[in-house]
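Only the coordinates and a few stated rules stand behind these numbers; no lab work does. All values derive from a computational prediction rather than experimental measurement. Cβ atoms are built from the backbone, for glycine too; each structure is taken alone.
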Structure P
Amino acid sequence: MGLRQVFAALALAAFAAAAPAQDYPAKPIRLIVPFPPGGGTDIAARTVANKLSETLRWTFVVENKPGAGGNLGVEQAVKSPPDGYTLVIGQTSNLAINPALYAKLPYDPLKDLSPIALIVSAPVALVVAANSPYKSLGDLLAAARRDPGAVTFASPGNGTVSHLAGELLQRASGVKFTHVPYKGAAQAMTDLLGGQVQSFMSSVPSALAQIRGGRLRAIAVTSAKRAAEMPEVPAIAESGYAGFDATTWYGLLAPAGTPAAVIKRLNAEVNRVLEMPEVRQRLAAEGGEVLGGSPEGFASLLRADHAKWGRIVKESGAKVD
């Protein structure tokens with residue numbers, strides 16, 4: 001093959017690689033949210049999808065597919081064609097925790113998914129109803145010490161960061177709670193307000209409106225320092241449990257094998273909207289810290305958290321109920 005033919009072949013290959021991004025999207029994009037409406041994952045997904053739709057005229061079909069701690073929705077995504085028309089919002093729980101928590105997982109998050117972009121991170125808030133007798137973390141722990149197992153804590157599901165944050169708090173403080181897992185944040189919130197459970201380890205986005213509305217009281221956050229949107233709420237780490245840190249992140253992914261040009265295009269567009277003041281304000285107002293960044297950066301965080309949370313699951317003894 002002469003040089004002319006070599007250059008022609010290279011040009012054709014470059015054109016073929018770029019073509020998917022140039023033509024993309026040619027039809028609606030399915031965005032799977034592996035948890036029910038109303039939770040932090042759902043808020044992050046819809047905030048980004050709505051702004052992409054508004055600014056690019058792309059059509060997103062957001063589908064909430066809850067179940068099995070977020071596993072069902074991710075499984076649907078990894079079994080979909082890797083053509084850029086099925087995406088999923090993943091988070092710490094179903095991508096970094098569940099591989100250690102479940103004996104058999106229908107996907108490998110490190111092999112079956114292509115990270116696109118991180119969206120936001122947020123701490124977990126330990127909340128009680130406004131009429132609760134527990135005014136502080138100390139009050140709640142004292143009650144649990146007096147009567148082990150009598151104090152309940154809700155979570156959005158087994159294997160979520162909220163669940164493991166509760167397990168870690170029990171281990172750190174030496175108390176015993178009774179864990180009540182739900183299939184998402186909305187029903188847990190309803191039962192907390194109705195008095196069916198006494199406390200809730202909630203993502204900040206899920207709880208912030210109720211806290212500001214005076215229906216819930218936040219008594220602690222699980223991040224290493226206080227949350228910017230709730231500076232009056234102490235961190236567990238400053239309440240006698242130094243080093244306590246359990247936060248969650250949300251990010252956009254596609255099935256493994258999705259064309260690199262499509263991943264690159266999606267990454268660029270997600271980062272673009274994350275820089276918009278109205279998007280940043282919306283996510284910050286929900287207690288989140290906007291992230292963004294490259295697919296490679298997201299992949300690196302996923303690998304690191306996969307190892308970190310695997311150790312925490314083993315050390316805490318957490319199990320799927």
Structure Q
Amino acid sequence: MQPTILFSDRDVRALLPMRECIDVMRGALRAVAAGTAILPLRTVIRLPDSPNAFATMPAVLGDDRPVLGAKIITVFPGNDSTPYDAHIGVVLLFDSTHGSLLAIADASSITAIRTSAVSGLATSLLARDDASELAILGAGVLAMPHLEAVRCVRPIRRVRVWSRSGTRATAFAERAHRETGLDVVTCAGVEEAVHGADVVCTITASRTPVLEGRWLSPGVHINAVGASLASARELDSAAVAAARLFVDRRESALAEAGDYLIPLAEGAIGAAHILGELGELVSGSVTGRTQRDDITLFKSLGLAVEDVAALRHIHDKGRASGAGVPVSLGGLRT
């Protein structure tokens with residue numbers, strides 16, 4: 001029996017580089033579209049009189065190398081102003097032969113990398129080939145990995161960043177310029193940040209719209225990432241109505257995507273406004289951008305199958321390189 005391997009956040013970052021993760025997400029979302037993944041909706045327990053929550057996200061990835069697993073996390077939005085991440089927890093990976101526990105890994109780092117990688121995948125499928133102007137709304141933990149992910153798939157030359165925290169936006173701009181050499185500027189308002197942008201990533205904690213449709217340039221692609229509740233959204237109804245909308249999974253969007261559900265309830269869009277899933281774009285069964293001036297929108301919610309696929313990749317590389325810490329947790333009858 002193989003020992004269970006523990007992977008720290010440092011191990012995760014070393015074993016899951018962004019370009020590799022984008023390819024891993026391509027395969028995972030193709031499996032979702034093909035129906036070879038089992039993916040119930042996440043279970044969320046809201047703590048009494050608090051914005052905080054405890055969530056479980058199980059999945060079975062039933063492709064050519066089936067595995068099963070789950071992410072178990074706490075979501076504490078108030079951690080934004082503390083040294084702690086807003087999402088803290090672990091991802092678990094089990095084999096599909098005996099159900100043995102193969103790996104346990106830090107969830108914060110996996111979540112940040114795979115979320116950004118999925119946005120990178122969406123950008124590769126939907127943004128114009130020559131997209132070079134990137135706007136990032138929000139300067140938290142997802143800002144740098146989103147910059148990295150988009151740069152993996154498009155020739156970004158200039159970055160504009162906006163955040164409600166001007167100090168955080170400035171710190172991000174300085175770090176991003178130092179690490180990439182790109183022209184990275186801070187903006188006082190969202191309209192300024194997105195004006196003329198080819199790609200926009202919304203990664204805020206806002207529950208009300210920060211991005212308005214009247215500010216969008218023809219041909220822009222948007223990755224809407226920050227909101228994951230039916231009652232929360234980062235885009236106004238005009239922005240959603242103007243866009244060709246794609247999601248990670250329809251069932252999740254119909255239950256959790258306020259960016260879709262609120263304009264639907266308002267009558268600004270119809271039920272058919274979701275044109276497809278990313279996995280369907282990967283397989284070619286649906287059409288993404290049809291012309292240069294199309295506005296395209298990917299609404300990201302995050303799927304457990306992405307976490308499981310990411311940890312399978314980490315585990316494979318970790319076993320080959322000797323990374324991680326093996327532990328014996330039982331499960332074998334003696």
Please state which of the structures P, Q yields 0.55 when FRET efficiency 1/(1 + (r/R0)^6) of positions 154 and 298 (r between Cβ atoms, R0 = 30 Å, to 0.05) is computed from it. P
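Compare FRET efficiency 1/(1 + (r/R0)^6) of positions 34 and 50 (r between Cβ atoms, R0 = 41 Å, to 0.05) across structures P, Q and report the one with the greatest value.
On the way: P: 1.00; Q: 0.55.
Of structures P, Q, the maximum of FRET efficiency 1/(1 + (r/R0)^6) of positions 34 and 50 (r between Cβ atoms, R0 = 41 Å, to 0.05) occurs in P.
For mean projected area of the Cα convex hull in nm², for residues 82-249 alone, find whichever of P, Q sits highest and give me its label.
Working: P: 10.7; Q: 11.2.
Comparing P, Q, the top value of mean projected area of the Cα convex hull in nm², for residues 82-249 alone belongs to Q.
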Relative contact order in percent (Cα under 8 Å, 6 or more apart) - structure with the largest value, from P, Q: P
helix-only ellipticity at 222 nm (-39500 (n - 2.57) for each DSSP H run of 4 or more, over all residues; to 500) derived as -11000 - corresponding label from P, Q: Q
Re FRET efficiency 1/(1 + (r/R0)^6) of positions 26 and 258 (r between Cβ atoms, R0 = 30 Å, to 0.05): value 0.65 computed from one entry in P, Q; matching entry is structure Q
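Taking FRET efficiency 1/(1 + (r/R0)^6) of positions 234 and 306 (r between Cβ atoms, R0 = 25 Å, to 0.05) as the criterion, which structure among P, Q has the greatest value?
Details: P: 0.25; Q: 0.80.
Ranking P, Q on FRET efficiency 1/(1 + (r/R0)^6) of positions 234 and 306 (r between Cβ atoms, R0 = 25 Å, to 0.05), first place is Q.
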